[in-house]
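What follows draws every value from the coordinates through simple rules; no lab data is involved. All figures in this text were calculated on a predicted structure; none of them were measured in a lab. Cβ atoms are built from the backbone, for glycine too; each structure is taken alone.
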Structure I
Amino acid sequence: MTIESIPDDLRSFVQDELGRGNYRSLEELLAEGLRLLREREAFIEEHREELREQIAEGVAQAERGELVDGQEALERLHRDLDERFGEG
């Protein structure tokens with residue numbers, strides 16, 4: 001594979017990564033991308049049932065009229081992340 005065979009929307013990203021020296025070759029960069037894809041797929045598979053339960057809980061809350069607006073949801077998310085990671 002060559003850089004020219006990379007889709008246009010990814011080519012500059014690949015060239016930038018190689019240019020920064022983050023990867024020694026196109027093959028190394030692609031191998032890392034495939035490792036990350038494999039990790040993501042494993043994570044989704046491992047947490048699939050938990051995610052389904054959370055979605056079902058959200059749907060039930062929506063049906064009960066327990067929704068919050070987007071701004072409040074983001075504020076809660078930021079608070080939760082700050083508490084979890086000890087920031088803020």
Structure II
Amino acid sequence: MTAPKAKSAVKPQSKPEVINRQFNGVVVSDKNDKTIVVKVETVKKHPKYQKRYIVSRRYKVHDEKNQYQVGDQVVFVECRPLSKDKRWRVIK
């Protein structure tokens with residue numbers, strides 16, 4: 001008689017954790033259907049002279065319900081590509 005072999009505890013492989021980038025910004029254009037343009041300003045510091053300066057960037061963000069207008073503060077996250085330029089969707 002042989003003793004039954006104990007099954008080894010095999011952990012199922014978990015998916016790698018996805019890190020979604022998240023930004024805050026102000027809507028500067030809502031003329032496109034289901035798309036808003038959001039301006040995000042960040043403060044950078046010059047490496048040599050240590051002066052702080054503002055750098056702004058505009059992102060095309062998916063707005064499914066067309067509920068945001070120019071001047072609204074929004075929070076948006078990274079998602080799969082929705083079009084040539086759109087890779088972001090609004091969460092707040």
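Descriptive notes on the structure:
- When helix-only ellipticity at 222 nm (-39500 (n - 2.57) for each DSSP H run of 4 or more, over all residues; to 500) is computed across structures I, II, the figure -26500 traces back to I.
- Computed 1.6 for distance in nm of label points 7 Å out along Cα→Cβ at positions 27 and 59 - originating structure among I, II: II
- Test item: distance in nm of label points 7 Å out along Cα→Cβ at positions 51 and 67 calculated as 4.3, pick one of I, II: II
- Among I, II, which structure scores highest (criterion: Rg/Rh (Cα atoms, Kirkwood Rh)): II
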